[in-house]
1. Could you figure out which one of I, II the value -0.41, -0.66 for log10 I(q)/I(0) by the Debye sum over Cα atoms at q = 0.15, 0.19 Å⁻¹ was computed from?
2. Here helix-only ellipticity at 222 nm (-39500 (n - 2.57) for each DSSP H run of 4 or more, over all residues; to 500) was calculated and came to -4000; which of the structures I, II was it taken from?
3. Out of I, II, which has the highest value for relative contact order in percent (Cα under 8 Å, 6 or more apart)?
Structure I
Amino acid sequence: MNTQNTPELARAAMQQYARCMRTGNWATAANIERHWGLYGYTPEIVSTVLACVATGLPLEAAINEATESTS
């Protein structure tokens with residue numbers, strides 16, 4: 001997990017991740033997941049976490065929020 005992740009980086013990653021999902025660029029999508037410490041989560045959770053971080057929520061809190069809402 002990168003400690004330099006910012007809301008701006010999360011917004012860019014969210015857009016790139018969505019593009020990867022639409023075009024089937026699974027390798028780049030997996031790289032984004034690994035960069036953010038989200039590898040292994042569903043695409044829905046990855047997208048939700050990135051959206052939350054883009055609003056300023058800390059990464060760990062965003063993961064907790066996204067995973068609790070799907071339990």
Structure II
Amino acid sequence: MKSLVVYYLDGKWYGEEAAYKRSGSGYYREYTRIGIPQSKAEIERFAAEHRYKIEWRGEIPEEAATGGVAVH
């Protein structure tokens with residue numbers, strides 16, 4: 001399963017796919033920005049369809065799915 005790092009910044013959702021890459025005797029994470037839906041419910045549905053495990057980062061708006069955004 002791939003990781004989808006999701007964060008909310010300046011009124012917009014951003015997503016980055018995190019892929020593990022081999023380096024010498026270990027691994028590192030490489031991030032690629034991807035377009036994602038702009039509501040929390042749609043992001044969760046998108047992640048399930050594409051077999052991502054979501055890693056929420058930073059402050060998440062309370063009412064993102066309804067359009068009214070309140071950050072705490």
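Read the figures in this text as sums done on the coordinates, not as results from a lab. Because the structure is a prediction, the values reported are computed rather than measured.
1. Working: I: -0.41, -0.66; II: -0.52, -0.75.
The value was obtained from structure I.
2. II
3. I
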